[in-house]
1. One of 1, 2 was used to compute Rg and Dmax of the Cα atoms in Å, and the result was 20.3, 59. Which label is that?
2. Once mean count of other Cβ atoms within 10 Å over residues 65-72 is calculated for all of 1, 2, which comes out largest?
3. Comparing structures 1, 2 by distance in nm of label points 7 Å out along Cα→Cβ at positions 89 and 121, which one has the largest value?
Structure 1
Amino acid sequence: MSVSPVRLNHAVLFVADLDRAERFYTEVFGMEVVAREPRANAAFLRLPRSGNHHDLGLFGVGPAAAPKRRGGIGLYHLAWQLDTIEELAAARRTLVDAGAFTGESSHGATKSVYGADPDGNEFEIMWMLPREDWGAYENAAPIEHLDLDAELARWSGVGTAGRIVADPAAAGEASS
C-alpha cells in the first residue's frame with residue numbers, strides 16, 4: 001500500500017544566520033514568524049495567504065556549517081506557487097530589488113522566476129496555467145525562454161492556485 005499525501009505541507013532549511021534568514025523571508029516573501037524554538041535555534045514562518053500553521057521552518061546552524069554544493073546530492077530548490085501571472089511579475093521585481101533574482105523560464109504549463117536566499121538556498125516562484133490549457137504540456141516540462149510580457153497579456157487576471165486564504169493586509173485595506 002502506498003502513502004497518499006495531498007500536498008507538501010512545509011519545508012525546513014538549515015541556515016547559517018537565523019536572524020538574517022528570518023529577515024529575508026519576512027521582507028521578500030512577506031512571511032510572518034509564527035513560532036520560535038530557542039532550544040533548537042529555530043523559527044517557523046507562515047505565508048500571508050496560507051491556511052497552514054507554518055510553511056517554512058528555519059534552523060540556524062551557524063556560519064561554520066559546510067555550505068551547500070550546487071550539483072551535489074540533496075534538495076535543489078523549493079517552488080512557491082502564486083495565484084496570478086501579475087503576482088509572478090511582481091515577484092520578479094521584488095527578487096531583482098532584493099538582489100536575489102537568479103533567472104526565469106517557461107516550463108510550458110508553468111511560468112517561473114528563480115532566486116536564492118542569503119545562504120544560497122534556491123527557490124522557484126511559479127504560476128501555473130489553468131489545467132484545461134496544459135495541452136501539449138500535459139506530459140512535458142520544457143525549459144524555454146520566459147516572455148513575461150506576452151504571458152501577462154495572455155493570462156492577466158486568471159487565478160489558478162485554487163482556494164487560498166485572503167491576504168490579511170489586503171482584507172484590512174478593503175475594510176478601511
Structure 2
Amino acid sequence: MSQDTIKQNMNGRQTAKKTLKKHTISLLVENRFGAFNRIAGMFSAKGYNLDSITVGPTDDESISRMTVVVSADDSVVEQITKNLNKLIDTLKVVDLTYESFVERELVLIKVRTMPETRSEIMQIVDIFRAKIVDISPATMTVEATGGNEKVDAIVKMLKPFVIKEIARTGRVAMKREYSGEV
C-alpha cells in the first residue's frame with residue numbers, strides 16, 4: 001500500500017486508512033454574483049471539508065482567483081477537480097500540490113504585553129521580519145506574512161505571551177513559472 005497506512009481495529013484486524021495530504025487548488029473563476037457561493041456550496045454538498053478558501057480580483061476585473069486548501073487523498077482531490085470544472089463560473093482549475101508554487105499567508109496576532117515583555121516580543125517580531133501594526137498599554141498587534149510554516153512558527157513563539165486574538169487569511173498561491181537554478 002503506497003499511500004495508505006495500516007491501522008488495526010479493536011478486533012485486531014488490519015484495515016487500510018488513506019493518508020490525507022493538504023492540497024492547494026488554484027481556480028480562475030468568473031467574477032459574477034453568486035460564483036463564490038456556488039463553489040463553496042459544491043464543497044458543502046459533496047461533504048468536502050475546506051481548510052481555507054481565499055478569493056480576490058485579478059488584473060482582469062471580470063476574473064477572480066480563488067485558492068482552496070483541502071485535506072484529502074489524491075483520489076478525492078481528483079473528484080473535487082472534476083466537480084469544480086463542471087461549475088459554470090469556473091474557467092481553470094489547477095491542483096498545485098505537486099507543482100512548484102509560491103504561497104503566502106497573512107496573520108494578525110494580538111498579544112498581551114507588559115513593560116517587561118515588550119522588548120522580547122519586539123525581538124521575535126524582528127527575527128520573523130514581521131511588523132507591529134498596533135500598540136496599546138496592554139497589547140501589541142503583530143502582522144506577519146509568509147508560508148504556512150513561518151506563520152505557524154511565529155504563532156507558536158508568541159503563545160507564551162498569551163495571544164488574545166488571531167486572524168489568518170488562509171493561503172494564496174500561484175504556480176512558479178521558472179523552476180531552474182538561479
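1. 2
2. 2
3. With respect to distance in nm of label points 7 Å out along Cα→Cβ at positions 89 and 121, the highest-scoring structure among 1, 2 is 2.
Values in this text are rule-based calculations from the coordinates and carry no lab data. As the structure is a computational prediction, the values presented were derived from the model and not from experiment. Cβ atoms are built from the backbone, for glycine too; each structure is taken alone.
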